[in-house]
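Pasting the structures here.
No value in this document is a laboratory result; all are computed from the given coordinates. The structure displayed is predicted, hence computed values, not measured ones. Cβ atoms are built from the backbone, for glycine too; each structure is taken alone.
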Structure I
Amino acid sequence: MTVTEPSLDDLRREIDEIDDSLHALLMRRAEVQQQVGRAKADSSARLRPGREARVLRRLMANHAGPFPRGAVVQIWREIFAAGLALQGPFSVAVLADGRAERGLRGIARDHFGALTRMQEVSTAGQVLQAVGECRATVGVLPMPESEERAPWWPNMAREGETVPRIVARLPFAQTDPAHQRREALAVMLGAPEETGQDRGYIALEVPDGTSRSALRGALAAADFDVTDWKVYDAGGPVTYYLVECRSVVRAGDARLAALTGNPDNGAVRQAWPLGGYAEPLGPGELA
């Protein structure tokens, strides 16, 4: 029995039917997204980077076939952005860095959607202020580096509901070769969600002259699994450290009290949780 291959016209008709089905599902998703927005009317936490990370990890775990994984991630990033726009005003404040498509604006656009309103500002302080005053939903800032002359993260080393916190690392997946080795952090009001695969940030005020081995010992004794740190010498009697560790660190975390509350431990004067992020997808998850 001869099997007849479908004609080109038949294949195109099938693609049209699939497109119509996809479009219908998108419209249905939009309706549900609006219902979600109404259900969260009294909540400011419309942006859910942790939930988005869990969705993308689930999709990658279930993915099979020739369709590129990076394309799936980028499609869903636009779907997430459209859903946020349906729930109310959404905008992003980005530090202008003069690098055009390879700069922070390009990374922010890829993550938060091509149609999302972006406002570039000239200083990191203006990004934090825009978010803190709710003139922007989220801010995008460069990854911290050691020995910076004026890093932005010490401005978050304080308490208060109007102090932005780190909630995401961008990009969540390296889908654009132009952005390789170029990353950023997203900040917003509210604490990050835990996903089970997270990194947290804390800022430490340490007496000048404290040895790094003493600081490592204090962090280990307080049960912090440190993965990296950045140093800022403010030129006074104290030095500031931005410490990255495994797991999200929240206000009231018992480890913070253990770090600063021991009178025998003079390595750390003060500690503030600065937020954290879901670990981005690795190359193996996108291959």
Structure II
Amino acid sequence: MTNILKGHIALFIAQIVYALNYSIAKDLMPTYIGPIALVFLRIFGACILFWILSLFLKTETVAKKDLIKMLWLALFGIVINQVFFIYGLSLTHPINSAIIMISNPIMVFIFTLIILKERVTILKLSGLSLAIFGATTLLLFKGNLEFGSETIVGDLYTLINSASWAIFVVMVKPIMEKYNTVTVMRWIFLFGSFYILPIGLNDFTKTDWSRFNDYAIFATCFVVIATTFFAYLLNIYGLKSLSPSTVSAYIYLQPFLASIFAIIMGKDSLTLTKLFSGILIIFGLYLINKKTKKTTYD
């Protein structure tokens, strides 16, 4: 199995985790835990898991200049990304957030052109356009899109979240070419823990843990272990052998996979629109990948 195929498998599994997260963690906030407290728990929990994992794997000594870069990467990829997403979601409609997040691969595509000098091809542009159209169609048929003065702050926060993740995905690529995945993630999450400490500690200590039932405990563990630890690990692992544009484009699979799981659990039904959207997304990803196989990243 080639490293490219392993990268695609890792990204696909990460999207499955994200899609499951929509159903599993849906009622966790604010019934059991506040949004910032959950972000605090996610970052600290994943940090501990990455450092434990590093005890069993070979890791490298990181150069001082790269540690400084990781300080910035932690700010964009961990703290700004998660905090602004949570705040944005609380101030706008879920459908708004989902639509705005479609902008993420577009931002990554632009940043890779400017920073990493990635070559533009018709295949990549066509694939990106198909995936965008497919995801947008699917999302628009799932809810009522409503932008306005009441949601403008939340929409802006979500856009900042999208931009911060795009910056992270592009800027972490050179670091991933020098160090293994666990080495990078343990330091980034350690720095992220320092950043989130003054922001989320107060909310975390005020959480009433006695209210947690078995399902709330399971959902919280899933968010920390699967959605944060494993998903970040899989995404960054995929980035080692694939381009940032390919990694970010996998976000378009999330609404499609979330619909599939909802159908399996009897919470949704299969329609021609969902099937057509899924075909467009998958074919779009295929076209994007055909181009990336010709780049130095693949």
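Assorted remarks:
- Structure (I, II) behind the derived value 3.6 of distance in nm of label points 7 Å out along Cα→Cβ at positions 16 and 160: II
- Parent structure of the calculated result 15.0, 46, given that Rg and Dmax of the Cα atoms in Å, for residues 56-135 alone is the read-out and I, II the choices: I
- Highest-scoring entry among I, II, by relative contact order in percent (Cα under 8 Å, 6 or more apart), is II.
- Origin of the value -0.53, where log10 I(q)/I(0) by the Debye sum over Cα atoms at q = 0.10 Å⁻¹ was derived from one of I, II: II
- Distance in nm of label points 7 Å out along Cα→Cβ at positions 32 and 216 - structure with the largest value, from I, II: I
- Source structure (of I, II) for distance in nm of label points 7 Å out along Cα→Cβ at positions 128 and 200, computed value 2.1: I
- Here helix-only ellipticity at 222 nm (-39500 (n - 2.57) for each DSSP H run of 4 or more, over all residues; to 500) was derived from just one of the structures I, II, and that gives -11500; the source is I.
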